[in-house]
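Student: In what follows, structures are represented as structure tokens.
Coordinate-derived values only; no laboratory data. These numbers come from a predicted model, not from an experiment. Cβ atoms are built from the backbone, for glycine too; each structure is taken alone.
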Structure I
Amino acid sequence: MCRAGATGGEPIAVRTLKRFVVDHVKPETYKETVKPAGANAPKIAVIGAGPSGLTAAHYLGAMGNLVTVFERESKPGGMLVSAIPEYRLPRDTLRKEIDSLLNANVELRLNQALGRDFTIDSLMDRDGYKAVYVATGAHESKKLGVPGDDAEGVLPSIKFLKAYNLEGKHLARGRVGVVGGGNAAIDAARVAFRQKGVTGVTVFYRRTRAEMPAYGEEIDAALAEGILLQPLVAPLQVVVKDGKLSGVKFINNELGPLDDSGRQQPVPIPGSEHVVDLDTLIVAISEQPEGVGLKDLKTTRWGTVTVNPESFTTSRPGVFAGGDVTSGPSTVIKAIAAGKSAAVMLQNFVSGKLLKQLPKVKLPSFYVEPVQVAGEEEEGEVMVARVKQPHLPVEKRRGSFAEVELCISEEAAQCEARRCLRCDLDFTRPLH
């Protein structure tokens with residue numbers, strides 16, 4: 001989408017520049033206007049303190065509503081804190097960002113689980129909440145569905161990641177296998193690699209690396225750390241000895257015709273069955289929403305909550321939903337976007353307005369004087385390569401959860417920013 005990339009050069013490293021800002025500017029520097037909640041301010045409940053729920057609560061609170069966020073874990077953040085490892089997302093930075101979202105009109109209640117401590121009915125009928133936003137995410141790992149997959153030593157990826165990230169438990173030991181090709185699989189593999197008593201980690205995937213949905217840079221980092229990747233294999237059976245995992249029986253695949261996703265289907269090769277000895281098996285083939293407390297809402301055959309894509313309304317009046325609980329596992333930024341858009345609809349609902357968002361293009365309005373680049377006068381144009389983000393050396397990663405992707409220097413940030421072709425000048429350039 002960047003003009004610098006669309007015109008033959010390399011796009012601006014926007015994410016890297018945002019990272020520089022986050023590391024050098026305190027969140028509280030930005031002062032947002034928060035409308036005081038009056039005596040008759042609407043009460044809105046948000047279920048889930050993940051990226052979607054926190055975003056919705058932040059905007060609803062800023063608009064003058066009294067918002068209560070219910071979170072079943074002991075810490076807010078959802079997948080940000082329970083699944084994404086610290087070497088990717090430092091906890092101190094995350095805590096500061098979350099604190100900045102909780103304005104004066106937002107109350108956070110931890111260790112409060114839907115279906116255990118409250119229900120949607122109790123929130124609306126007993127506690128007087130005018131609307132509810134369900135943002136409980138997709139925290140239930142799917143099982144392998146092969147014989148022996150409930151043996152001791154077989155762990156769902158989300159359970160494995162939560163055990164370490166929330167409780168500091170090291171569940172992996174010895175020879176570790178991870179089945180799956182998404183980000184959860186790579187996260188699980190890299191966390192296991194860092195745990196005590198682990199001698200090696202292998203990721204098993206039914207297609208080739210080219211078809212893996214995990215981020216390419218995360219796969220590269222895992223391989224650099226010494227994690228092995230075994231593509232084109234599928235599990236047939238968990239080998240169990242004395243009630244415990246001792247290995248997995250796999251069959252080799254080859255790629256066949258395209259499936260509905262546009263990828264080639266993995267086709268088993270008869271006679272290629274083989275057993276891989278393992279001490280720990282982490283299953284990361286997919287996640288789905290947990291159904292607890294959602295039985296009164298219409299759901300899809302994948303277990304996600306059915307919503308109107310524009311209004312975020314569910315099958316029950318006054319109840320809205322967004323994020324992974326409606327889409328299935330997706331990116332953090334999409335969950336944040338859903339929370340921001342849902343907040344507008346929730347505000348319209350409690351205000352008695354139409355549940356529709358009119359299309360509006362937000363253009364830049366603030367003029368920033370262009371910066372002169374050295375050498376520009378002589379050569380007309382200076383081609384500078386896109387900045388490369390530094391990484392922690394591989395030898396320092398084993399046994400350590402120190403951040404792997406490091407921040408660029410101020411000089412590098414300024415150099416990268418000056419590569420921008422300044423699309424904003426199309427709208428903000430002074431008339432004179």
Structure II
Amino acid sequence: MKKTILILFLYLISVLNSDAQWIQQNSGTNVNLYDIEFLNEKTGWAVGDAGVVIKTTNGGTNWINIPNPSNQYGGLMWSIQPIDSEYVYATAGYDFIMKSTNGGANWNVLSGVNGSISGYNELYFLNRDTGWFLGSGNYKILRTYDGGNTLDSFYVPWFTNFDIYFKDINTGIFCGTGRVFKSTNGGENWFDTQVTNPGSFPMFRKLAVVNNRDVWVSGLDAIIYRSTDFCDTWQAVDTLNEGIGIIALDFINKDTGYIGGGSNKIFKTIDGGFKWSVQTSIPNNSAFIGSIRFVNDSVGWYCGGIGNVYKTLNGGTPTSINITFNSEISIDYLLEQNYPNPFNHSSIIRYKISKSSLVEIDVYDLLGKKIKTLKKAFQIPGYYEIKFDNNEISSGILFYLLKIDGVIKDKKTMIVLK
């Protein structure tokens with residue numbers, strides 16, 4: 001008996017590692033989300049339309065709405081950067097910048113001009129005090145050394161700009177339409193790093209930087225460029241012919257990276273960007289992927305259209321499943337995916353058997369503990385459905401297993417979101 005329980009536990013753990021992939025979370029909003037950032041595996045933020053700022057302190061199991069003053073300035077939030085558990089900066093249209101020093105409980109407006117046609121698309125801070133705000137439509141970058149109390153303004157030779165990064169107090173880069181610029185004096189002066197030919201203007205939207213050396217840039221034309229010397233030289237590494245329009249980009253090391261955009265697909269590379277494979281797609285075709293952020297090799301999130309937030313615990317990559325009990329494919333049974341999934345309080349499970357058998361369907365948690373037996377009866381051939389009413393678990397991943405004559409034949413994963 002102990003051996004059986006151990007085997008079942010190991011089986012369920014292998015299922016978790018195989019099926020986790022990208023799991024939808026309940027963001028609590030249906031507005032478009034443009035940026036998602038995490039401090040660690042627990043604490044993260046996302047921003048979007050209508051002045052929406054949401055925060056989680058439990059890895060995304062729950063997201064809470066954070067009131068803020070952005071609605072006074074148009075309410076379209078572009079970017080956010082949590083520096084630590086207390087200090088957070090965010091930008092929006094109308095030249096709007098806001099700051100919190102107590103984890104979002106209160107906000108100070110550092111900049112804002114009602115009716116302005118320009119804004120700050122992105123920001124980057126080295127610590128609580130030292131950071132830069134990238135202007136778009138206003139030919140300027142703001143720099144602060146005192147947490148935004150003083151904002152020094154510097155001219156930049158480009159109009160439409162999207163992302164910025166500094167590796168130290170002097171050396172930084174930003175990307176815009178067709179160009180990546182670099183500064184070696186803290187943002188006071190900028191020069192073109194010549195990613196492309198002078199007459200080429202790809203719509204660069206995102207930078208990704210690893211080890212303050214390797215840099216990737218891409219955008220709406222889906223051509224991906226890479227530098228291995230912090231933008232001194234560039235090479236085109238791939239072009240995705242997927243109609244994707246890259247908006248989101250993140251690398252976790254020099255080999256492994258993720259991109260997403262208008263095609264509702266996540267792509268992954270394991271060779272530095274030379275080859276990409278499709279991982280997953282958002283079911284709703286009206287959605288898009290706006291931002292991707294990983295905190296380590298396995299745990300990451302992406303956000304996008306209509307309030308979508310998804311999380312992965314295994315780098316997003318599915319692996320094959322070997323069912324130790326009975327790996328033979330059979331037409332004698334069929335276990336369907338529960339619906340709806342994810343669900344709140346209840347979900348329907350359908351299954352089919354082709355010969356008279358003792359049928360058992362059990363639900364387990366991640367630790368291998370049986371939560372409930374939904375069915376245990378001798379049944380004749382046919383289609384059946386049962387309803388699972390969940391009152392025991394607030395949110396999490398569960399598994400349901402189909403046994404035929406005491407032998408596990410199939411399993412499925414279901415997600416409870418409350």
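Student: Figure out for me which of the structures I, II the number -7000 belongs to, where helix-only ellipticity at 222 nm (-39500 (n - 2.57) for each DSSP H run of 4 or more, over all residues; to 500) was derived from the coordinates.
Tutor: Structure I accounts for this read-out.
Student: A value of 76, 72, 42 was derived for Cα extents along the principal axes in Å; which structure in I, II was it taken from?
Tutor: Derived from the structure labelled I.
Student: With relative contact order in percent (Cα under 8 Å, 6 or more apart) computed per structure, which member of I, II shows the largest figure?
Tutor: Checked I, II; max of relative contact order in percent (Cα under 8 Å, 6 or more apart) sits with I.
Student: OK, next. Given a value of 4.9 for distance in nm of label points 7 Å out along Cα→Cβ at positions 137 and 385, point me to the structure among I, II it was derived from.
Tutor: Only structure II yields this read-out.
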